[in-house]
Structure formats: C-alpha cells, structure tokens
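J.: Below, each structure is written out as structure tokens.
Taken together, the values in this text are just the output of simple stated rules run on the coordinates, not laboratory data. This structure is a prediction, so every number in the text was calculated from the model and none was measured. Cβ atoms are built from the backbone, for glycine too; each structure is taken alone.
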Structure P
Amino acid sequence: MVAAVCTWLVLNGISPTGTALGGEFAPDFKVRPDDYTVLMACDVSPLPKGVKRSMATDHRKFDVTGWTRADQSFTWVVTVPEDGSYAVNLLALQRSPQPVRFAVACGDSRVNTTTESESWRRWDRHPVDGTLRLAKGAQTITLKAQAVGDAAEFDLAVFSLELVRPAVRDRLRDAALKRRADTKWLTDARYGFMFHWVPASCPRRGERKPYAQAVRDFNVDAFADQVREGGAKFVVITTAHALQYFPAPIQSLESILPGRTTQRDLVADLADALGKRDIRLMLYYHLGCNSDPAWQKACGFRETDTRKFFNNWIRIIREVGDRYGDKLAGWWFDDGTLNYYYRSAPWERLTKAAKAGNPQRLVAYNPWVMPPATEFQDYFCGEGADDPNGAGHLPVGGDGRFTGGPYQGLQACATLVTEGGWVHSRNDTEIGKPRWTAREMAKLLKDFGATRNVPMFNLEIYQDGTMSPATIAMFQEARQLLRGRP
C-alpha cells in the first residue's frame, strides 16, 4: 500500500514527502473530520477526456470545462483518518438549461442530487442529498453526472467538491453567524472609494519613487479632501497587492521578510485624516502576491502543509487589527475563492484574527464570480457585480442582504472600476476619463441605493496620493443631480 500511494503521489505531481514537484503548491488529499475538506476539480489527474482547465495561471486555481457526457467522471484518492459520514457540496456552473443529476460515490456508499433549471448560467453551491460514508484509510471518491430527461448531453463547468460532517457544518455555520458584524454604517454610507495605491503606482509626471519614499511623501490631507469632495463615506486602500509591502511598521511582516514595511505609519495617518472628515477606512490585502516569489518562499505560501503559511497570515492580520482597533472599519481580502479556498483554509481562525481589536470590523473574502469560500464573512465584495438587484435577490426596500442565491445572507456590495483600470501604472500619463457621465452615475447611485447594495468605486490614483479632478467633479455633479439640482 505504501509503494502504491507513493507512486500515485508522484503521478499527481506530489513528492512522497508531501511537497509539490516543481515548487508548486500540491494538495495533500487528506480528509479533515473537524472542518471542510476541499477537493478541486483541476487537481484530478488525469482529467476526463475532453475536459480542460479553464485558465492556466499563477497560483490561483480555477474551474474545469468540457464536462458534457455521462461517460466522463472525476476521481480523487483521499486519505481518511477515521470512519465517518460526510455531507457533500458540488460547486458547479450549469451552462445548459436542462437539469443535471450528479452522483458522488465511495465504495458502496452513494449520494446524488439534481440541479434546478433556474440556477443555470451562474456558479452555485449544490448540496447533495444524504451523507457519504467514508471508511478509514485510502479511499476513492468518484463524481459522475447525466442529463435529466431526453437530452443526452449537458454542459457543465465544475470547480470543486466539498466534504464536511453535518455536525461540523452546523457548528461552523452557527459560529460564523454569531461573529457577523452590523453592516448598517456601510449601507448608510451609500458608496465608497477604493484605491490600488501600490509600489507600481506612477506619478502624474516624472519617475516613480521607491515605495518607502512614496509612503513618506503621501499627502494624507489632500487625499482626504478629495475623498470628501467626491462624497464617499468610506475608503478601501490597498496594502499588499502584487508584491507583499505594507505601508506601516508591522513587525510580524518584517520578521518574515525584512525590508517590506515602512517607518511611517501611513495607515494610521490616513485613518486620522479621514476620521476628521467622518470617513471610515478599510484595507485591501492580498495573501500571496502574484509577482513576489521571495515572499511566497519566506511565508510558506507554496507548502502543502499550510500551517506555517496561515500562522504567518494570522500574525500579520492580528497585529494590524490590534494596532488600529476601531480606526480600521473593515478588510477586503482578495482571491478568497481562488486562493485561500483550495488550501481548505481555517476560516474561523482567520476571521477571528481579522476582527482583532474591533469585533465589529467588517470582513470579506473576494469570491470573484464563484460562490463564497466561507460563511465566516460579513459582506460580498462584488468584484465587477454591476447589477444593483443582485440577479433578483436584492429587493427594492430590502435591508441590502441577499435573499437567495449563492451569497444569501451577506451584505451586498459591488466593486467597480471607474476609469481605465485598477492601478495607475503608466509613466507620464493622465488618469483617463470616468466610465460614466454624471447623469449616468446619478442613476447608478439611485438604483444601488434602492436595494441598499453598496458600490465601491475603484479610482486610479497618482503616486503622490491625488486623484483625477475630472472624476471627483463627476461624482460631485452626480450628487447634485440626486438632490434635484441642475
């Protein structure tokens, strides 16, 4: 058995010691009795004939496509530490309208479910009826599907299979709901601004400054004045993004990789300047940083045993939370479903750390277009989600929380690009015109306000901390139109 398991690991890109061949993260395929276990479709090897990974990317894991026939199936070999019965969820996108019946099997145990026709064209988490019995030891789990009715073929994209004991699922759900914060201040704010101010940000003219110098020279009062003029009642500003830098003297980060923090505490200065203008501060943070191999090596990002990596994450995020307390209103964590999720992240511990110093701090893990990675969060990031009605799940006059669909129960938000992109990274170039006219923006704000869905408008920003006057003027005019002024 040991030799067979070692051979299987190598064929699946994993060394017998549990490290990834070629330096990539490799799953351990161990079932976790006390938490969710995530089995990614893209980790199946070999994939069924005709099925392809939808994106070849850096370290994020996406779905697979081309699942169209009943003779295609997915198989995972897992290690089960003890006998148990598990509830099963399938994260899939139904790309054709006819219902599809899924079946998940392990040995003699088999569970199944049928998708609902109204869920097609969107990613969803499909609970499978019953529980799957898993015996201790190495086990094979198989996923199959077939069209319901006369259709012989279907069209599915599949992301993952989740396993969780029902009692554990219920305990985690109760704990997540108890930890949720009040989002009333967010809905009362109506809208906010997001800024990807990062080492790659360029000035309006001239050469880009080194990051620490740019942090030192950032004009917080001019920045806060422009935010106030634009009418935003909260700001989300980027800390770590493509590179792991933090604009404050965070000792836990400095101890992992020296030289990535700054002497000036720009976060504290921003919180104070914005607070004087009755504007709240939230922080964006990316866990792995797409273009930073030095950070990924230092923090344990690529290691199959995720304890080092998540312990480092917790140290950093807890220190930040304790440092700023009530001055930090929220976190916007990127790549929640594409990056944290496939590691079977310890969501309860992560969210507890994220709320250190302020239990009412809002937390969200960006799912992009996928279902949410966890219930341990307060709001939906809504990257690119420009529908104020949330696909029919945000009624006019409601409280702003989704009444159905994959994000049910979460406060609705929408993170939208306002000008040309997320980051102003072009030398000697003006920030472009906003996507909307003032009249279009006024209607957009009115529609979002009617469902209490909160847009976060990402504005490009120069390295000195200033924004485009034309964009700020557009928001000013839109607000005047909403107040009935010509």
Structure Q
Amino acid sequence: MAIKIALPKGRLLNKTAFLLQKAGWGLDGYHEKVRFYRLKSQKFPDVSAKIFHERDIPIQVAIGNYDLGICGLDWVEELLVKYSSSALVKVKNLGYGQSSLFMFTMKSVSQAAMDELMRRSQWDSVLAELKAKPGIVRIASEYPNLAESFALKNRLRRFSIFPVWGGAEVYPPENAELALIRSQTEEVLNTYGMAAVGKKVLDFNAFLIANQRSWESKHLAQMVSSVCDNSDRLPADEGSGNEAVGTKEKSGRYPEIADGMVHLALPDGHQQAPMLNLLNKAGIKVDDYPSTVGNRRPTISLAGVVVKVIRPQDMPLQVANGNFDLAITGRDWLLEHLYQFPSSPAKELLDLKLGKVKIVSVVSQTLPATDVSGLRQLIAGWSEPFRVASEYINIADKYARDNHLGHYRVIPTWGATEAFLPEDADLLIENTQTGQTIARHNLKIVDSLFESTACLIGNTRMKYGSAKGQRVKSIIEMLRAAVEDI
C-alpha cells in the first residue's frame, strides 16, 4: 500500500534530513541544496515523499493528500484553531525547531523606561489599555487564525486582523497595535529606541503528524517508530534558523513619526540588492539595507521620510489602507490585489524596470496539452474539479474564469508550488525568469499571462499640493531619473 509523506523545506529541512538519515529512510535527495521536490525511499519501496513549504503541510495531510508530514506545531495549531474537526493526528513531538509565538506591542520610550520594561512584565497593563481603547485594535500576523483566537480569548471588544506574508514585527506601533510573531526570545525587538512588551502564546517544536484515516487504516507503524525512536537521540538545537527575527545591535533611535512625513515601504528578499543600486543611483542613501542583523527599520537620507522593510506581497493592501504613502513591489502583487479589490486606491506610479519575471500557466509534461485551448478541450469531460494551485489566488481565479476552465478549484500555496503537480493540482499559475526551474521539475508552460517588474506604487488619494505630497512627488522624480539612466 502506497504511503505518501510531506516534508518541509526552509528552517526545518536540515534537522529533518538528519533525523530521517538516522531513521534509515534512504532519502538521499533530501538536503539543503535539494533540486527536486519528489523523493523515493530506498528502505521503504512503497513510500514516496514530497517537499513543501512548511505552512502547506498540515493542510495537505488533513485533506488526505499525504499520510504523514513533518512541520512546526505552530502551523498545525493555526489550522486546528479554525478547523478543529480536521483529520489530523499529532503523532510525536520531534524535539527540534524550538521556538515560540509571542503577541507583542511596541512603545517609543526613553532608554531608562525601556530598561524598566525589560525588567518586569507590563503585559497586563498593556492589555487593559487595549481593552479600553475606543477604536479598533489592529493585529498583524502570519498566523491570522491564532491571532483572532487570542483576541477573542482576551475579550478585545473591537479588533481587526491584518494577515501578512511575513515581517509582522515591523508593523507596531505605527501600523498595528499588536503583532503575533515567531521568535525564540521576548527581547529581540528591544532596540532602535523601542521597547517590546509581549506575552508568550505558544511554545512549539517540529511535529510528526498523520492523516487520521491513514493512521487508522494504513500500516504506518514501522515508519513512525523509526522516526520516533531516533528523534530522542538528536543533538540539541543550536538556535540558528529558528528565529523569526534576529537579535539586533542597537543603533540610533528610530525617528519620531510626525504629521506630514512620508512613509516608504521597501521590499525584503532577493530584490534588496538591485533595489539598493537603484536608490543609490537616484541619490537616495539607505543605511543598513539589506540588513545583516534583521533590521526592518533602516534610515534614509531624505528629510521627512521614514522607511520600513516589508514583504512585497503585503504592500498593495498596506498602501490602499493608508499605512504607507509609497511602496516598491512587483506588478504581479499589485494586480493580485486589484483583482480582489477593483476599486482600491493603490496604483502604479512608476515602472522601475527591475526584477523582470513572466507570470505563466504550467502543467505536467505528461498532460497532452500545449496551450490553453488544448487544455480546455482536454478537461471538458472531467467529472472532478480542475485544480489550480498558486500563490496568486486572485490572478489564478480570474485566469480560470476568463479561459472557461470548467468547474475549477483554486488551491492557495505558500511557495514550492512546483511540488503540487501533477498529484495535488492540475495547473499552476507561477512566476519564472528563464523557465529552467519549471522544466527541471518535468513541467511545461502552456500560456503566458503577463510580464511583471518592480514598480513604485502609491495611493490615488494623495494630495500633491500638501507638504507630504511634494515630498512624494520629489521621490517619484528622483527614481524616474534613475530609471531613465539605466
């Protein structure tokens, strides 16, 4: 009887690979430089494994696509707190990947006050203040279900959850009152003239989980015991790779936020280096970007401007909500936002001509279709829903509707999307630069949707006659001149 395992990429990969090696599974392709997402076990002939983003694993196991999975308990609880009847069995705490979820807020205080806050817990008084707050308490997190559960348990009268792709720690205090983040220590954000006041919500490690029906009907005992027996012999965590944010060195105080200041969002991730080059060419100096110590609040040489580093995926909504005046994101993420909110005030101001990718539709090489017309004819007689997997859920939904792909279902993913074809999805909406990664995973492109580059976005409600508007206009022109000089 075939057994399917979902394994994590990212922060848990090395320790999980070491554990499975000790267990003798013979998954030689599972390592830090893994190139393929499908693996076969040399010890268990009927066992196959696939590599996913950690957040996708509890969902894939719960719906029965996989019999066993390894991921952090945080993502298991994020699923179960909303879908408590999910068919998941928590089999074994594997003892590595130790971390915690903290709900925290930040206050701009003097150094003496910050030291005092670090010496004693202030959470009860903070919570009392939030309960008495007349407006809405905003909570930013990658864990929206757990954040909502926390707000309900603590009886916050009015609250709003901001789901973000990452970097939630940078939102308080200007853009949210609270943030629920993963971190190993409570004090990692006590820097840059700010003080973190937090409450631990959950301690967690990596967990072995199982689909309940598989647990009851399949012969999993030998595999499970090999993992459980060897998990108790693993060396202790050294701490690297488990922090959501790194411990930072103290620098100067983050500037006080005054009326009329321009709020600029810069992207994290692989676009930071080319973005810094463009900013330098425009005569804009940004200190500590990219940051070697995880600083998401760099300083900028422009007077009246403050900067935060956030995920490009989150920028359009944050600009639309008025939390940022300008942001540098990808056109793909702007369109993803606009397809969901057609009347949004977020708009493209300037094409920065960096980070060009194509958004494409992708199928397995084994599927006998070479274009979307052939795909439509192929699936016309299918009785099951056509499955479209993507990080771009709104773009994927629009594409399936516009191309009349019949009865379809969009599967949200969080990365490693190539792993879903062909077993767990029929079509991907994905970005690519060269198509080499797609071809390496035995996939093929059947359609190109559009090209995406980095772009400067802003809010249509900006009043350019104001002092802030003039600063915004100046930044646009500085970047325009740099782009034209490329």
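J.: Please compute FRET efficiency 1/(1 + (r/R0)^6) of positions 202 and 290 (r between Cβ atoms, R0 = 35 Å, to 0.05) for structures P, Q and give me the label with the greatest value.
T.: Going through P, Q one by one, FRET efficiency 1/(1 + (r/R0)^6) of positions 202 and 290 (r between Cβ atoms, R0 = 35 Å, to 0.05) peaks for structure P.
J.: Let me ask something else about it. With FRET efficiency 1/(1 + (r/R0)^6) of positions 34 and 282 (r between Cβ atoms, R0 = 30 Å, to 0.05) as the yardstick, tell me which of P, Q scores highest.
T.: P
J.: Further question on the same structure: If we compute mean count of other Cβ atoms within 10 Å over residues 26-33 for structures P, Q, which one ends up with the highest value?
T.: Across P, Q, mean count of other Cβ atoms within 10 Å over residues 26-33 peaks for P.
J.: For distance in nm of label points 7 Å out along Cα→Cβ at positions 178 and 274, which of the structures P, Q scores highest?
T.: Once distance in nm of label points 7 Å out along Cα→Cβ at positions 178 and 274 is tallied for P, Q, the winner is Q.
J.: Now, a different point. Out of P, Q, which structure matches 0.30 when FRET efficiency 1/(1 + (r/R0)^6) of positions 402 and 474 (r between Cβ atoms, R0 = 35 Å, to 0.05) is calculated?
T.: The read-out was computed on structure Q.
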